[in-house]
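Values quoted throughout were computed directly from the atomic coordinates according to the rules given, and no laboratory measurement underlies them. Please read these numbers as outputs of a predicted model, since none were measured by experiment. Cβ atoms are built from the backbone, for glycine too; each structure is taken alone.
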Structure I
Amino acid sequence: MLNRLKIPARLVLLGGVPMTGLVLVLLLSFQVSVSKDRLFDQLYQDHLLVLNDILLVQRLLQQSALDEIRLYRTGWASADSTVASVKATLEQASQHWLAYQQARTDADSELDRQADLEFADALALYHDWLQPVGSDALNIRILNDSTFNHEISERLDSYDQTLNRLIQHQLDAATLVQNEAATLTGVLAQGYVYGGSLLVLGSLLLAWRIQRSIQHPLHRLRNLILTVESNSDLRLRAEPVGNDEVAETAAALNALLGHFQQLIHSLEQNAGTLSGHAVRAQTISEQVSLSSRQQNAEAGRMKVSINEMSLAIDQVATRSGDAASLANEADSLCQKGVQRVGDSMHTIESLARHIDSTSDIITALHSHSIDISGVLEVVQSVAEQINLLALNAAIEAARAGAAGRGFAVVAGEVRNLSRSTAASIASIQTLVEQLQTQAGLATGAMLEAREQAQNSVGFAISSNQTLQDIRNAVQEIARLNGSISIATEQQQSAVTGNLDGIEALNRSVGQLDLDASESLRISQELAGLAGSLRANVRQYHTHAEPAVRDAS
């Protein structure tokens, strides 16, 4: 029942119930005090005032009036003064008796009727005593002492006894009132004792109940939080009971645990996706590294071929010089010239074949560079996906607050690695484009050299056909040898340029291999980070049905 009340309402109840009991005790005390005041008023009005009137009447009739009479009998007072003073005394006595008659509550009692009769008889006695006898004497004067004392004893003393009985009656009634007041005092004291005890016990019981209604839900909620912290079990839930602040806190904790459970589950799924992408990036990096090594090997072989072609061109230049120096001996060496022309033709044909091979190699190099561009585009796409996943992980970590700081750091490192990979890919792309440009230039040079070789073959054939007229064509041969020398120098320059391009290509491929190795290392680290993230996330239990714990 207390769980349905808010904690401030329970505190108000804790303070209000004792205060209400205290107010009730005070009201009871006030009622008892009013009753006692009423009894004391009754004691004063019905008994003390009445007793005062009776005592005054007794004193006036038994003492004051008799003293005046005795003074007159002894001659110490005159008749007139005695009559006046006695009548005044009797008047006072009559007034007090009338006041007594008006105040008494049991006027119909036998004692009151007897007292009224004896009061009237006493007044009649005093009036008889005050009757004049003669010109200057009163009736009391002529009475002897025995008669006077007898009348006093018979009539006034009897009235005095009756008054004493009335006084005793009033005292007895006052005692009853006093006893009733004492009884009320005892009842009030018992009410204070029992009421105070019940109030204290009730307050303690209420305080104990309120303390239990607040402390037990807090202890259960605390135990639930400690269990979640120690077991990393986000499936646990509190069971809100009642409508108080503790129940609201339990409901809020359940909502928070639900949010954490969804967040951890989402992080686990994203970690799995990130791990898959990291494995794909690692595979692609391995393929790029393998392709770069193969391209490096092809470039080495092409370099060897170009060196061989350079040697052949050197030989052509040497042969052309020899042909120029032997032009003057062409007449005598015509047969040898035919043989040399044949040799030259074979050499030029070999050179043409080497040029064709070199052209094919350069074409294959250009094709491989295009393939490398495609691979780099795939790697660039993977890096962009990794960057997007890292951005999503950073956003989810920011939503998690303090609990997601570690994930935010990991996401930041992943984004940095993705940017580094993208930058490396851009650099490799630039180098590959340069390689494609150089390969295109080399291809053009090879085509030109091939055309020149074909021209040389045609020239050798023509020389073989016209060797019989060598003497007439010596000058022409000299001119042609000069042309061959110039063409050979051009070919030597072209081969040297191709060799430099091949060396640049070799360096670019080496750099590509290094970048691919770096990308492979980054992919491996990214896979390790994804695995570590999944391992950390799996420490939290989130998949099974939530276990409900009572938080009341």
Structure II
Amino acid sequence: PICLYKQSQTFLNNKRFKLRHFAQYLELFKIVCGLIAPVVLYIIGSYCVHLLECKKYPPGPIPLPVMGNLHLLGAEPHKTLALYSKKYGNVFSISFGMHRMVIISDIAATREALVQKATIYAGRSKSYVAQLVTRGYKDIAFMDYGPLWKVLRKVGHSSLKIYGEGYGRFEKLLTKESKELHKRILDKSNSPMELKTEFGVAVLNVICFIVFGERYQYSDPAFIEILTTINNIVSGLSNTTAVDFLPGLRYLQFSEIKKLKSSLVIYFRLLNDQLKKHKKTFDENNIRDFTDSIIKFSKDETMENKFEEELTDEHLEHVIGDMFIAGSETTLTSLLWLIIYMIHYPKYQEEIFEEITRVIGENRYPQLSDRDSLHLVKASIKECLRLSSIIPLGVPHKTMSDTTLIGYNIPKNTTVIINHWQIHNDTNHWKNPNEFNPHRWIDDDSKFDATRATSYLPFSAGTRVCLGKTVAETELFFFFTRLIRDFKFEGVPGCPLPSLIGKCSITLAPEEFNVHVTPRINSLMFSKNVLPE
């Protein structure tokens, strides 16, 4: 009996223990459910609302909760979106997270939006990353459409005009920079080398001259700081773009965002220091550079009265800063693609070299005044910009009011994305669009013919057309003609040729590659440190 009693007591104690723990687990379960249930209900509610909103937009794939259609895009979203346009049409909608966007995939619809209805499609959507970089959309690129934006863009456009073709001081700077670039390449010629660093410092120095009126030595600590900061920001932007569509990634990618913010602190200081320096030495009768032009504009009494509460030094700094982020990365990427196409299509490289030597001769370098005589060079640059499509999906636009597009209703505040890559690869306008063929731009008289660009949009169009178009094309012409005149670019023997498939980040940039460079002519003159003008 004693044993039975002890066993029964043990059994009861175990049961009480289990019941007590079960009650604790049940209470914990209730707490967890209480925390999760509102989140689940919010997700379900948001998803249902989003599905209803999708009916207001052009047709497109059905989104998933939270992710939308992001899982469909893959590593090359421009190509994925091009495939979906075949199913849903040249204007369709897709969800980036729980945000429905409209995708435009052909030149006709793009012209309707950006040209015929330019002001309606001139807005900019809000972006977490963009507001970080611009301290609240205080630049030209990401500021929403409005009176202040129009004035800032006007002054930016006016300030850049002096750096277009024919501006002597700018050409002298390009000449000096190309000499430095050629010396650096010559030192590493006849052996495998990478060009990104060499091109990058040359392009950035040109931007420094345009913006600050001064050229740096490559070893100058100030220049190294600018170069490092810009590279870090570009890298940070590439790694954090997804947080705009999936806000939860802001916490999962905290270290990346922290790195970006650290680089931006240095970037903002650099811009502020230069603006202060220019203001101290400003002379309205001696406008030295882009920054001086911006300062002159800000001192205009009529503008000051009109924007007394809005226009600040931060606005001026970010108008200046736009030149660095946009101008350096895009020009560098285009130059790299030009060299890759020359490696893959050596017959065109030789044809271009032959044209340069035939038109220019061997006793001088090409100048900006030679541009209209170098038809194949111009055609090759245009073809590179078409085929590379370095901003494949452009900068997103936003509708300023309810509108329509090829018959579809487009609600106010809709984000609109132009698929530049598809426009440049449209088989209705381009024969064999995936091939590099500069002769598609040449007419029967062997002259460059710009009217053949029936589906071409590397610098966007309309109200938001790229401010730096003329400067970028001038730089590309200048560097490219001199590089091909002096060097032959080939793949590294025994190694695969550089990939023609770019990696998609803030630009569609080529993969890292090495190249074999051989001096063509005047190599002895180069070695004696004498370069003809």
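Given 2, 10, 19, 21, 16, 11, 8, 6, 3, 2, 1, 1, 0, 0 as the derived value for P(r) over Cα pairs in 5 Å bins from 0, in percent, for residues 57-184 alone, which of the supplied structures I, II does it correspond to?
Of the options listed, only I reproduces it.
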(message) Quick check: 1.19 is what I get for Cα Rg over 2.2 N^0.38 Å, calculated from one of I, II. Which structure matches?
(response) II
(message) Quick check on the output: -30500 is helix-only ellipticity at 222 nm (-39500 (n - 2.57) for each DSSP H run of 4 or more, over all residues; to 500), derived from one of I, II. Which one produced it?
(response) I
(request) Give the label, chosen from I, II, of the structure having the highest value of mean count of other Cβ atoms within 10 Å over residues 217-224. (result) I
(message) Can you rank I, II by distance in nm of label points 7 Å out along Cα→Cβ at positions 89 and 433 and just name the one with the largest value?
(response) I
(request) Assign the value 4.0, calculated as distance in nm of label points 7 Å out along Cα→Cβ at positions 105 and 153, to the correct structure from I, II. (result) I
(request) Taking 0.15 as the value of FRET efficiency 1/(1 + (r/R0)^6) of positions 241 and 409 (r between Cβ atoms, R0 = 30 Å, to 0.05) derived from one of the structures shown (I, II), identify that structure. (result) I
(message) If you rank structures I, II by distance in nm of label points 7 Å out along Cα→Cβ at positions 161 and 497, which sits at the top with the largest value?
(response) I
